[in-house]
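Got some structures for you, see below.
Every number here is computed from the coordinates shown, using simple stated rules; none is lab data. It should be emphasised that the depicted structure is a prediction, and the values quoted were computed from it without experimental measurement. Cβ atoms are built from the backbone, for glycine too; each structure is taken alone.
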Structure I
Amino acid sequence: MTPTEAKKRIAALRKEIAVHDELYYRQAKPKISDFDYDALKRELAGLEAKFPQFAGADSPTERIGDDRLEGFVTYRHRLPMQSLDNTYSEEELREFHRRLVKLFDREALDYVVEPKVDGLAVSVTYERGQLVRAVTRGNGEEGDDITANARTIHSLPARLKPVQGHPMPDVIEIRGEIYLTLAEFQRINQEREEAGEELYANPRNLAAGTIKQLDTSEVARRRLEIVLYGVGYCEPPLAGAQHGYHELVKHWGLPTVERYWRATGIDEVWRSVQELDQLRHAFAYATDGAVVKLDDFRLQREAGSTAKAPRWAIAYKFAAERAETRINDITVQVGRTGVLTPVAELEPVLLAGSTVSRATLHNKDEIARKDIRIGDYVLVEKAGEVIPAVIAVNPKRRPEASRPYHFPDRCPVCGTAVVQLEEEVATRCPNVACPAQVRRRLGHFVSKACLDIDGLGSAMIDALVERGWVKELPDIFRLRREDLLTLGKNVEKSTDNLLAAIEAAKQCELWRVIHGLGIPHVGVSASKDLAAHFRDLERLAGAAREDFFAGKESVISGIGGTMAAAIVGFFAEPRHRQLVTDLLEAGVRPRAPEKRAGGSTVLAGKVFVLTGTLPTLTRDEAGARIEAAGGKVSGSVSKKTSYVLAGAEAGSKLDKARELGVPVIDEAEFRRLLAAGGEG
């Protein structure tokens, strides 16, 4: 390669890497794999080494990606927060060991091998045992302050537990990863699928996007988790080793890696990495590699770091589990809101321990970008170990007669011309009477998570929609016995059971109807909050934004700006207001939440926040007694809080209460409140 060619290629690589940095770090929507991204950086590093006249301090090979976003306060790390060098081969891992052997002049080095959790890097700071700050890695020197969002993570304690023999540091930065469990990721995607919305690609992207939400209540709806495994700045400094640090973190009450391996020498390290590769599929979260660290803190300090990564640690990335198979067909599903989702119908293939016969193609833009055609042989990967996705086409095996796939311009179910809104990548069928949309809406409405009408399975729903008996949700309550009896022989008993279940559903709990309506962003928890606040379906349907906020503060715990806008916007549509009217005319009379404990209202209007460990009651028991007496339990302290019920080892909520002048009570005083009619 000539210098001129090298200069052009270096410029092109820097530009391409900058695009992928923006997609990965800031938008949490990467378009290529880590392996392909690292290959670009390696090619660039090789060219810059060969042609140093074109290298420079601004090269992406010399810096850490930057995840900072507008809207967040920037905070400087006391100690730079570096990334890890990646390796993809056993030989490169052994080379890492050889470098350290040469540095320390000894072969028997001790290591710790940890699972590499696939999430967003974070640093949490505790001062004298109190959580004061959570910051993303950012550019390594400074990151976004995400403290408010991090406090929604239930496993992250506000205060560390004291450990005998280990004085609490005055200040310590503890490094780790924010992530989503696979189960939570699937729950969120299931809600989106039911709503006909595009699915999230993998847990890492969703976790990264969630923690950067400006609306804390939206963050709380997605149950983020955190794992902590490293130390940054610490005063006084910690002595000892990485394995001891894991045990200390655990005793402090912090979530750390569920398993780690101690290994002496590279052969033991490699065996540990292989064992982890076999075990990781049983973990509750996605792992994309193993992190290998020198165990001794003193040796870590002696080994030092480069500008962007420590020399004493490395990440061994597991090969993505992929399989090649043929696309037999491309089908298009129509969701509850009319979104058209293309699906690859595959020749069945074994992948990550299960047989895969279908894979998502996301949207028409993805099909065009990858030039995916029916009959192609493609690489399929389980993205985030969950959703099978088509990664790339094998052009060498493409049939000669293949032609580019043309995304349908009409709904494959009802034939209506599809639309694509300017701000969306999704293509939609705008016909709300489309049978596919009706089936999805009906299936959601009668599911266990909503009205829970036994007897309305998918086969029955198909039959009702096909015959035109159910075109919208209220039609369920107008079904006639004589019609249902024509659906088969000997169906008298099942018909009567179904009609009885439908009749009972007319008086179901209010939150079930709210959830069943399919309001964007509103799940089960939010539906219960809305039911408790409005207590009437018509009141909710007529609510304006002012009914959700007092000034800038939400009056309903868990309902933030995004959700409030979605609710108001949903009922602003005439067909949704008509839907409520039709449900009421069909005899639906949902029940508002009842006051338990004999209808007691001694704590009516009182808002409680619980913190610490109570002498005899668990938090759930205390919360149940508050709600039974007409009170409300909130997760955060504000000026609207009536009391903070505090027990042993109360955390930051206690400090916030004192700061705002909110009354703080113990369990004994709480019991007196219950007995005295709620007067303080």
Structure II
Amino acid sequence: MIDIRNVSLQFGGEYLFRDVSLTIHSGDKFSLVGSNGAGKTSLFRLITGILQPESGDIIIQKKIKIGYLQQEQIIHEGKILLDEASSGAQDVIALREREREITMELEAVSEEDDVHAELIEQLGSIHHRLEDLDSYTLESRIKQILIGLGFTNDDFTRETREFSGGWQMRIALAKILIAEPEIILLDEPTNHLDIDSQRWLANFLRAFSGALLLISHDRYFVNEVTNKTIEIFLNKISLYKGNYEAFLKFKEERNKQLENQAILQDKKIKDIEKFIDRFRYKATKAKQVQSRIKLLEKIDVIELQGQEQSINFSFSEPTLSGSTVFELRNITQKYGERTILNDLSLVVIRGEKIALVGPNGAGKTTLARIIAGDLKPSSGTVIPGYNVQTAFYTQNTTDLLDTSLDVLESILPHSDGRNLGRMRALAGSFLFKADDVFKKVSMLSGGEKSRLALLITMLSKANTLIFDEPTNHLDFDSKQILKDAVSKFQGTVIVVSHDVDFLSFPLSRIIEIRPGSMKQYAGDIHYYLAKKIEESESSSNAYLAKGGSASQAVVNKSDRKRTEAAKRNEKYKATKDIIKRIDELESEITKFEMAIKQSEHLLALPETYSKDGEAAEVTRLYNKQKEELARIYSRWEKDQLILEELNKQFQ
């Protein structure tokens, strides 16, 4: 379909690509990986003709349609949603326009006219082509794609200019899918998709018969839809079979081999250089020296991938809050006549890590703002616990940054004993590298400001962290740093996110927010996804029982396999931590019960009272042991109740 031959491209004297070649076939599903600035988006622009190579050729098969979703801000206006989405089907639109023209021409000529027969033949060809394009189900397919991407029936007649930036991107994506191109290029398509829409898009792309090239920092999504990996490194393109996870394993093994080869090569080079230095000025060795010099020039030095120093972000030790962090009672939130949250009640316990998920616009951010105290609910009560100190990260947090400071000056007040080198390393982990730390906040892009605000939030001394979409502007490595830090944080975490890869740290529960309702899942993100697939299958079976069509009720086979695998592990994952804690408490209970018996035995002995102060000391110890045992029993009872609730989920 596409043949890239010996292509080179440079900007400002620096090469992005040098003599790279790549062939793309129908059915290939590529993920593009490489550091920021390596040339992933530039490769897309070369394929689409937006950029022209300095040298080499890009040969594209004739009549191949390419759909390209860019990261740049996309604006649609002047049409209602359904008409704008329909404009993606240009082939059908052109054929129908020609059909109308021919129909009008036929009305103007008699049947005996030779032109009449030609027009009838053309009309027949158009009808056959419309059938090939399945045009008669086009409107139904358009609506299915729009609904799959999160739009509702009520949205179909809305003006496109009414939709926000994230929804504008969905409109552009819908038009690409509706156009049915042979090749789809997607640059960060999941940035503005909720989990429901991501699952739908993953299923669509897996079933897509054409070629797919995907740039995404969402590792889970990449692994779901790709079967090959293109690595861009040191101006070269390397192709690997397998998804991103398989590529990482291969890369690790390859780097180990390269390191070993580099060590041997380095030893060989040093030996040659030592020989040259030793015999350079000996006439009897001149021939051997020249031979060694030529050999040295011919050695192709092994280039190792730059391995950045691993950054392990750790939060400051938070102060202890009360056992109950927040209690929400009968919360309702309205915007005008629209009810976002309806009579919602929720208790957040100290140490919990909770994810708020659900479709965009359902009220996740609204709930996070209410919990954080950033928004007063229309009705209901929010009761914060004892000594709760909250840090709230949202996209609007950037408005609080001091634009007169540079990046380093912005984070140094939050260093908490970390030295300057450590602070620069942390800034680097959030993509502020080298002299970037001296950039003024006023000169930062929107994404850079978001990353800086996120880092400052993480450096706070709060014991309760609330994040609203924290990973939108982070790459793989930065997301991993954030994920590791949050999973180790000893306080309470509430996070709004659609990023499945990021949410794959140990979570206490998932809270799904949908318009006017809330549902809780006692497990991690994989448990939640498995339950959603299970619920979807149940709905499909119920639909079929009522006479619905099988095609509308099909559940993806790979999803079903993942469900079966997840079911084997979901109970273990959901209960392992609480069971471990209960076991530890029971060991403590046994220890204190034995200690109390020993104290009771001493108090029963007459000689205990014959020594000055011994009886008082044993009595004091006895009372302390009983108090501690009562405290442990209380914790054990609470954990038993939690375990019972978890077990109910699997009955």
Structure III
Amino acid sequence: MKFEYPQFFFAFFLLLIPIIIHLFNFRKYKTLYFSSLLFVRQVNEETKSTQKLKHILILISRLLAFSALIFAFAQPYKPVAEKNEGGYPFIGVYIDNSFSMSMKGSEGELLSMAKEKARALIQKASADTRFMLVTNNFEGFEQRLVSKNEALERLDKIDFSPLVKQTDDVINWMKEGISSQVLQDQQLSSKQLILLSDFQENSSSFNELSSDQDIFYYPIQLQAQSTANLAVDSVWFSDPNFKIGINNELNVRVKNYSEQDLVNVELHMEVNAAKRDVFVDLKANESMTVPITYSDLEAGVKKGKVQINDKQMGFDDDYYFSYEVKEKSNVLIIDGEDAVPNVAVVYNLDKYYQTQSISGNSFTANSTAQKDLIILNGWNNFSSGAIELLHDFTQEGGTIAFFPGENIDQSSVNLFMAKLNGPRFQGATSSGVKIQKIVYEDPFFQGMFEKKPERLNLPSQSKAYQVNQRNGIFPLIQLQNGSPLFFRLGGSDKCFVFASSLKESFGNFKSNALFSSVLLRIAETSQRRYPIAVTIGSESQFPVFNVPESEDPLKLKAEELEFIPETNKEKDLTFISISRRSVSADLKSGLYEIFKGKTLGYMALNYNRAESDVKTLAGEAIQASLSEKGIANVSFSSLKDASEAALIKIEKPKEYWRIFLLLALVFLLAEMSLLKWMK
């Protein structure tokens, strides 16, 4: 046991005062008058022995009361661990530098308060203490043990990071660092982990922790003055098929993370030169999707931003997005044995589509260059070379639409389907081939009809190929026999399949208005597009099309930052990795130019919105979660202002001054009882 203020032990000399007082009180005599001398001896004997015992008990009670008070003021505690010879005391300090720590506390931002608390703890530690200073960045050097001076130097450099780490990930990462240092003969006499965070519900997971009896844990929760927040949660287009002069409907979801209703909240949107301002009313703890309509008057890359004004956290007030409006779409029609001219006629009616028609025998690797869509018109069989070329085309971001002929070779067709992870074709049937259902709710039909038609003049089918049902296919038009007539494949291969021939012997689909609508919709959805936005730290890959061959590296460039991202290549398609392991803590949200000798496009990066919801765990929940995982030594504290920070002393997980204060009160009550009894 140790004492925080051992100098109070000098107060034990003051115990001489009650001893001296009691000694003088013993020598005082009081004259008693009796009517008869017969009672003098008996009264003297009883009074002398009883009073002597009572005085001694009073003296002991008073001495014990003062002694307990002295111990209470000296603040006894059981230290974390006695330092073993040759070992170093260890303190691991985690400072949550995620954006939620930008909330305002009584002494400024929570991150600043956390850094000042860490500074005070580090400065108070002994000179031979070894430190591990960890943030959400998880930099390799953060797992190394450093001296007090080096820890203080690193502390000054900590800034906000877009990365969010779960609490159990942080603890396990710090324990890995401890283990690796011990293996390097860094002997540690005591181990303490200090966790300075606001402990948000969304980022406070304890599921992956294991039992621990050796390390002392000090979760210190920093509390904001207000937990209200307003955020732009996400942005998307109702129809991501962009054309010049066509209205775009941009949907903006905003969330009110507060207990108060908000009125006339300004929402500002910019897309190149176009600007819009919308005012919305948001109820407490609710979200709203706000549609904003505008049109693009010229082709090219569009850079956009949606912004909302919020006085609390600012990282989620802006949302960036980017897309490209093309002047034309390149369509390649490859005619097979049973090709019909109707396909080319539909696309030639719209100048937006640049159409090229070739025969199946003329199909080569060069045919797919700069094409967005390939129509396989009336194909009955596939060569192995054609299958590979078509598969490579889909892997590079292209789209295929397959319309079979009248007499398909099931073996080669199924090889083609298997390559694209599609279903198997079976023989043609005339049973139950009437169209039963059009899946209007599928995104493919979104925007094609102003409203769901109650009566639609549907094509008449006389025959159709049977297709086995399996996962990974999405029926768009369904037959009465349960087999799909028209469907798309899921996964990375973009392919639409018509399970019937366009020849008259199979029906009149090509003569129906639905045929031209389906063809145009296939072309609209086939444009090679990159995502309008990517979340920093998400497991996403951003496709870059038509990357030139050169020795220059592909770069991302913004106003204040230029760097070479992690990339990987699949066939002729390049992907930029935005995964957690590849993201730097210095990466900011915004619009980044993709550059390799020339501008290839733009990437819009946004911060993760997980921390927009600022609800935090209660201290009891944090302690209970750690205890449930078998962590024995836990001392929770909370900080709301600087005065509370001064009360937290991590060297004293088990303090006993309250016990001694209670004992002092008990002894004083005992003394008062004895004094009353003596009367």
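Tabulated data
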quantity	calculated
Identity of the structure behind -15500 (criterion: helix-only ellipticity at 222 nm (-39500 (n - 2.57) for each DSSP H run of 4 or more, over all residues; to 500), calculated), options I, II, III	II
Read-out semi-axes √(5λ) of the Cα gyration tensor in Å, for residues 165-364 alone, computed value 39, 23, 14, structure in I, II, III	I
Parent structure of the calculated result 0.65, given that FRET efficiency 1/(1 + (r/R0)^6) of positions 69 and 533 (r between Cβ atoms, R0 = 35 Å, to 0.05) is the read-out and I, II, III the choices	I
At a computed 32.0 (Kirkwood radius over Cα pairs in Å), which of I, II, III	III
